[in-house]
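Nothing in this text is a laboratory measurement; each read-out follows from the coordinates by a stated rule. This structure is a prediction, so every number in the text was calculated from the model and none was measured. Cβ atoms are built from the backbone, for glycine too; each structure is taken alone.
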Structure I
Amino acid sequence: MNDIKEMRAVYCESLIELARDNKDIVVIEADLMNCIKTGDFKKNYPDRFFNVGIAEANMAGIAAGMSACGKIPFISSFGPFATRRCYDQLFISIAYSKLNVKVIGTDPGICAEVNGGTHMPFEDMGIMRCIPDIVCVEPTDAAQLKSLMPQIAAHKGLVYVRLYRKCSPKVYEEGDKFDLFKAKEISQGNDVTIIASGIMVDRALQAAKLLAEQGINAGVTNIHTWKPIDKDAVIAAIKRSGAIVVAENHNRYNGLTSAVSEVACEHCPAPVLSVSVNDKFGEVGKMPYLSDVYNLNVSDIVERAKQAIALKK
């Protein structure tokens, strides 16, 4: 079942609410107000909304200047343009300069659908994760996004939010609370733990149910913040189950699989297998088709879980 409300609507509603109490919050757009719903912010705070046109690097530079003057800029665009296209400005003008900017990159991975390969970010979290001191987060559904937004706004520094624009699969309930820096353990498993993020959390839960029908006890942990990763949650999952499958709507290189593997290698080595995009570019298609092309289906998680368990023996 999907959420009733789109993630982009929840994002903008939360931003409007936060801006009532914090007059330093401003929004800078790259001409995608209708796509990301920030036009509603403009209606409420026209003097705190700036559309710079399709010029993402300039948008990031302007955000750096506003932050240096005490403002808290939220900037947004499609994932590849919010990251790759203005990476130097994000790295030097904002992060290196220790400024306070929030970057929203929409349509993660296969969620870009018919916009195709040029708009399909399989690498966004990977390149952003390389920026020192950044926070990289992917909310799972509307309830989690609503809970995390005040923490994202309050955090001092560069934050990258990987945001699905549409109605996401519903995992949590309205009013559920989350810690920006703590993973959310949904269920415990003794045989294997599926660590997932974003749209893959719902698929992980479906996979755990199918595995249970086959007598396999699989736990599910939602790691919504990829950096800094909740090391304790990863270590606890490994100690409990002895095997991990990471399900991510992202390239397996330098994404969540890499982040989890880094913890495992350093603290408690164990099998870590991946359900992710295997070093490919994006292409045009709807979600079911793309899930098949990139092997991101529930059945793929089930198969990898069995393989991970076999590696324990």
Structure II
Amino acid sequence: MSKIPSPESIEFVEKRHLSFRHPLTKLALKVQSEACFYLGKFLRSEGFVELRPPIISPCTDPGIRGAKHAVIDFYGKKYKVTASMIMHKQLAITAFDKIFAFSPNVRLEPLETVKTLRHLVEFTQLDLEAAHYKKDQIMRLAERMLRYTIARVKKSCKEQLEELGRKLKVPKIPFKEISYAKAVDMLASEGFEVPFGKEISWDAEKFLSEKAKGFLWITDYPIGSRGFYDKRGEKFLIDFDLLYPEGFGEAISGSEREYELEKVKRNMREAGLDLSEYSWYLELLEHGIPSSAGFGLGIERFTRYLCGLKAVWQAAAFPKVAGVYSP
């Protein structure tokens, strides 16, 4: 009989048909199930409507930090597997003011992401959008959502967390907030090279997360550093990332959205995008959509944090990691 692989080895992914029976899997997925239940319960209490997410579309999020899209032939036309449902969220708020979905995403990550221990090729993201919300409103919503869910999971999964040796703390709100510029200065003083205007590297992000005393917001990213859909302010993007404490890295990424047709087209051109690939989305904007703000929360990363796991693949039922063939 084959030996059950160690959770810390890549064979845990490759031999998932064997490793699923490892005790860690049952503990982590029970916590994940409870977390998703309470995330949904909280959002419904705030007036959000849950939708079923898209799997394929003629276009999807181009701002995926070095990853590539998975492309399929759809009856002779090119479709992409969803990398995030950002544009579909803006579509959905033409009918509902507040929506959320547990959205499956596929991003063909570079091979080196295996070493980060926090990148999956296939993952689930809690995606939400709220019409007429501003940045501060959606950030405060995220704080309340996380505090509520962590408190409920700590109580309902007490046995599982004890077996995992995880002492989960319910965070205090509001979370600490620093600007992108301050984060870059802090990193430079510690020997990290982060070119201003570029995304903070994974190792630098992990460092900030390790040094944080609690959850940490990073706001005001430079114009041009992120996706075309992030709304521009006078000097910065009106956006934000949230880092977990304890070195677990990014929790949330979001923004107020650019929603005016000409501004979106300008941003797309500056990013070098082919506008013809976004025809349905641009037609949507031509008809007009509400202003909004939203964010995404990776479910497997959230589970990793809740359980105190070493690798994100330990928090996925059927993990897919760059370059590793698995069930």
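Suppose relative contact order in percent (Cα under 8 Å, 6 or more apart) works out to 23; of I, II, which structure was it derived from? Each step should come with its number before you reach the end.
Details: I: 17; II: 23.
The correct label is II.
Taking 26.4 as the value of mean count of other Cβ atoms within 10 Å over residues 75-82 derived from one of the structures shown (I, II), identify that structure. Intermediate results must be reported in sequence, preceding the final value.
Working: I: 26.4; II: 14.0.
Attributed to the structure labelled I.
Once distance in nm of label points 7 Å out along Cα→Cβ at positions 139 and 211 is calculated for every structure in I, II, which label goes with the largest value? Let's see the in-between values first.
Numbers: I: 2.8; II: 1.9.
For this comparison of distance in nm of label points 7 Å out along Cα→Cβ at positions 139 and 211, the top structure is I.
Quick check: 3.5 is what I get for distance in nm of label points 7 Å out along Cα→Cβ at positions 51 and 291, calculated from one of I, II. Which structure matches?
Checking each candidate, the match is I.
Assuming 18.9 is mean count of other Cβ atoms within 10 Å over residues 3-10 as calculated from a single structure, say which of I, II it is. Numbers along the way, then the final one.
Details: I: 18.9; II: 14.4.
That value comes from structure I.
Please state which of the structures I, II yields 6, 29, 35, 21, 7, 1, 0 when P(r) over Cα pairs in 10 Å bins from 0, in percent is computed from it. Kindly include the intermediate steps, with their values, before the conclusion.
Working: I: 6, 29, 35, 21, 7, 1, 0; II: 6, 25, 35, 25, 8, 1, 0.
The read-out comes from structure I.
If you work out distance in nm of label points 7 Å out along Cα→Cβ at positions 115 and 163 for I, II, which one comes out largest? Intermediate results must be reported in sequence, preceding the final value.
Details: I: 1.2; II: 3.5.
Sorting by distance in nm of label points 7 Å out along Cα→Cβ at positions 115 and 163 in descending order puts II first.
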